[in-house]
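Just so you know, all these numbers are worked out from the coordinates, no wet-lab data involved. Since the structure is predicted, the reported quantities are computational estimates derived from the model, not experimental observations. Cβ atoms are built from the backbone, for glycine too; each structure is taken alone.
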Structure I
Amino acid sequence: MLRFLLFSLLLTAVFFQGRAQDYSIIDKRAIRYFEEGEGYLLRRQLPEAKEKFKEAYLRSKDFYEAYIRHAQILLSSGQVSEALEVVKMGQSRLAIKESDFFKGKMGWLEGQIYLQMGDFPQALKTVTENQPFFTPEFLESEAYQKKKRQLEIIAEGIKNPLQLKKERLPAPLNQFRLQYFPVLTADGQRIFFTKRDGISPRDHEDIYFSNYENGHWTSPEPISVLINTRYNEGTCTISADGNLLIFTSCDTPDSFGSCDLYLTEKIDGTWQKPENMGKEVNSRFWDSQPSLSADGSTLFFSSNRPNGEGENDIWYAERQTDGKWSEAKNMGEKVNTSGNEVSPFVFFNNTILFFASDGHDGFGGKDIFLSRFGPKGFEKPENLGYPINDQKDQLALFITAEKDYAYYTENNYSLDRVDSSFLYRFDFPQEIDLGEKIIVTEGRVINEETGEPVDAMLSLVDLDKDSTLYRFKAEGIDGTFTMIYPDQAFSGLYVEKKGFMPKIYNVDRDSLKNRKNLEVKLEPIASGNYFVFENVFFDFDETSLKPASESSLNRLVKFLDDHPSVAILIAGHTDNVGNDTYNVTLSKKRAEKVRAFLIDAGIAGERINTVGKGSSEPLRPNDTEENRSYNRRIEVEIQ
């Protein structure tokens, strides 16, 4: 709101340029009241300033500058009805002197009041009617041009509004004076948020959660005594499976700056002691409001550290193969502005970033924007439109994986500061494209011989591009995992753990989408054990490897590099179409093609043997095309 006050005062200064006299009246006592009010205003003593400006126009009823200043301060303090009353009072005096200059100034201020009220149609009408009274200097000013763009966006927004219904989350949620930054688990059954009892510096922040049970939210509870301390903890992000939490803590003894990001894991149902994410992520400045990608590979957050584009910027860090985080980087000028970019949220497909900004053109306050990931990185942001954005600050958007609801925070202001904040949601409009449908696969990884859990790494791979889309880790205590990923037509899943045979799936053919209890059994490496080498493709009756095979072949190269003492037998298999001699020869040639690829990749030839088994060992009866497709395969056996 203070930004609005300064902006409004700038517009006033532009309006008053070129006037032949200092004030509209000559009453020295009224002028003294006004100038005393200006002094209080410079010292940000707003109550005293308001009183002096009021005394000025009560002393001299035609003192238009005093009406304007008083109304501006009321507006900046959130007293919009009172501000409108003062402007109307001043306008009632204009009929006597018929001053076009002050008619334009008060008409402009009246329009800004309607904007703050959220009465967009009346604001547009008022500004349009008073435009003939605006001075040429004002119309040419940069400040006016910025406001003009806002009014154009508003006009387009109310002409073509999104169809949605905003609703404040019901009790027992929203029971505190301030609650903000909602985050949900992938299944939407648990909500986390930051809770604060009041606006005093003594009222510190904590993380609370609530569960959705039997159609209702449970009473909010503090997350953990290991996370909530006597310091300020809040603004968190949680992994898809609910077992990894990154949050903000301020003024802690081991922090690098005012607020740092911390990480904690839930092991066997209990949150562990948090750890500072280190100097690669944190700085000597304010680092907060984290958002973790669904696969845990990229962390987005807001920071006011130097060398950015503006006051607060969006930054990001990437998790490396050794589990450590890269040095944080700025998102750049397409996303960040000279203003404030805060509360990032990366959607579950990792390709759409949402954030709040007062630097990009919008409806007023902080609007929510989205930026899509393209060939050259994240692209120019798009305003989400009306009525998602309106005259208030919209912050901390979170969209569920099912794309059904969006959760966010809405602030209320009083006297130039946040007075209260509450959690809201709306049904997310289909007009905003969020890409492919999001798929959820849940299960556990176990040792096939002992039944014990295995903390394996699961990698979802785009077979066409041979690129890893997402990486997930099975939880060590019970081997459980939750994968969230976009519905892409041609992808493979690789489950790997050193000392074990890899498990390879084709997501479509093996029907992994939206599986709830997928049990992955990994065999320890031992002579005679084998695995089906999925996602190695040949054209019909051909021996040449198709390009989409490279992903699996490269995984096999890595497996052999990680286990240098292992030798393998590559066995080719066919269905029963054709004669036996031909099928044995075809399967042998295909196995040889795989061997040649491994040798070209640096694997010693003496570690690789081949055999063609034709149709002699079918996995399924050769009675349907689907079954025959399973029988056409490559297997890898440990020797």
Structure II
Amino acid sequence: MAKPGETVKPGRSAIGLAVLGIVYGDIGTSPIYALRACFRGVSPVPINEANILGILSLIFWALIIVISLKYMVFILRANNHGEGGIFALLALLRPDQDQNSRSRRTLILIGLFGAGLLYGGTMLTPAISVLSAVEGLEVAAASLHNYVLPITITILILLFAVQKYGTARVGVMFGPIMVVWFLALAALGVNSIIGHPEVLRAVAPWHAAQFLASNNLTGFLVLIGVFLVVTGGEALYADLGHFGITPIRMVWFCFVLPALLLNYFGQGALLLDRPDGPLQPFFHLAPDWALLPLVGLATAATIIASQAVITGAFSLTRQAVQLGFMPRLRVQQTSEYSHGQIYMPGINWFLMIAAVALVLTFGSSDNLAAAYGISVNATMLVTTILAFNVARERGGWSLAKAGIFLLVFLTVDLSFLTANAETIPRGGWFPVAMGAIIFTVIVTWRRGTELLLKSYEANTITIETLLGNLEHDPPQRAPGTGIFFTARAEEVPNALIQLKKHNILLPEAVVIVTVKMTRDPRVSNDKRIHVKAFGQGLYAVQLNYGFMQGFNIPSDLSYCIEHHELPIDLDDATYFVGRISVIADRKKDGMMAWRDKLFAFMVRNTLHATSLYRIPSARVIEIGLQLGI
């Protein structure tokens, strides 16, 4: 029993509920529309036994090969300290190494473009999920048509508003609904399969091969609809850091996969029984008395589907920031037991605005469906390429073993991508365009920071050099304490260099503070704070924070004064903060002018590290530095 005030670690059942609510919402709602899209999509095919068995076989093997084998068995193993997603693969490839290698640079650029495409798809998923849910209500009341867009926008706003409570709480809240949803999928499927058990013959792969061979191009384009059954694969990989490998695998193989397969095969059995009936196989699985409850449950489940990509976007963005691919953004930790459970307000509200704009622009889920799929498909292709290289470089796989992995999954990815390319003129251009824009932002930030770092290093010195300068050319000192910040403990903050360079009086006591974030939830004071005295009034303080601990620099410095004999007076202290201004000086290895302007804009608007340190604003002095790139 927990003691009063003690936080209880979530149990397996709670984690399982959260996994259902967060990870499998997207892929779990595809039975509503995927099989119907295969028969009434871009390239409709006749409803007959051969085509039903062929399409069911394609769906079965897509789930087995893409999700069960590629992601569950192989891709989830390629994690960066428990974090998943395309940026985790990039981190494992050590993007800062071998930068002079053209093949290495190309590989990293491919990965970054895949990340950009994933963000494009992330913007679409909440819009199409919620909009299709609300449109489902028209089955019960067609008169609600004029209220579809207002209701959708309201639900989207509420959905993004609850994200601040954390993925664990949101997931446990959504989890019970998804349990009922998957149980309903399985029950409806079994009830239909009993009448036509011959539909189970579709597990044989030759039904898929015969379908593709006999329908030629028409059959090949059916892959656009088949791909809808696996679109949640990349999102569940991105959500890896929220829960870990074991819960995600267990829930998939023991619960989600059986329920999905039973429902798809049940829909196929229904079509065998009623080939000339209205093509709404999912809803017609239910008896008349259960139709309205099923519509309501499907509406709730489809709204939940957008949760996976929202939380995945948080994880991807934090990894991008940590790898230096994006500017610093505010991150709020929402769980003491999982480093991956976070909330990013800026990303959250950006996705909300994008989702609302997409709903207003496209107007219906049919129009949004034309834009859905290609970006996720292209990202899956990039994931396969990156995973192959990770297996070779970090996993120690032989070329033959890794080559088989690449050949099998690349063939599947390219087949789907070739079919999905047909959707580009009908809306697929949007996620591709958004992916290109985000890719431009990422590579501009990365290249700009590289150029900025070179320029900064040319204007900094080490602490040892500073001590020598103070000894041989002592500056005038003024009473009081000056507190400076540096990202690297061995470097002198540029603000301090500027004070000395311009013969400004240095404070009698100079404290250089370095802040480090650890992967532990909390760090005790005896391990968290390190103080070193260099002489000549110069001190270095390193503060190590756990990811659940908030920053409070004045409080920690007070602790140093009391317990580490740091001889300063905070009542007479001034905090000196460096502020970099970027200027384009048209260096030979620089960027184009418009990229310089874009980078300068991002630098001006990035979250300044010291804004999180709870420093009293009345005691802050900013010292500017112009650096050319």
> Where does the value 8.1 come from, among I, II, when distance in nm of label points 7 Å out along Cα→Cβ at positions 125 and 613 is the thing being computed?
Replying inline: I
>> Suppose distance in nm of label points 7 Å out along Cα→Cβ at positions 37 and 285 works out to 1.7; of I, II, which structure was it derived from?
In response: II
> Ranked by relative contact order in percent (Cα under 8 Å, 6 or more apart), which of I, II sits at the highest value?
Replying inline: II
> Once mean count of other Cβ atoms within 10 Å over residues 29-36 is calculated for every structure in I, II, which label goes with the largest value?
Replying inline: II
> Can you say which of I, II returns 0.45 when FRET efficiency 1/(1 + (r/R0)^6) of positions 461 and 517 (r between Cβ atoms, R0 = 25 Å, to 0.05) is computed?
Replying inline: II
> Ranked by distance in nm of label points 7 Å out along Cα→Cβ at positions 541 and 557, which of I, II sits at the highest value?
Replying inline: I
> Comparing Kirkwood radius over Cα pairs in Å across I, II, which is largest?
Replying inline: I
>> One of I, II was used to compute helix-only ellipticity at 222 nm (-39500 (n - 2.57) for each DSSP H run of 4 or more, over all residues; to 500), and the result was -18000. Which label is that?
In response: II
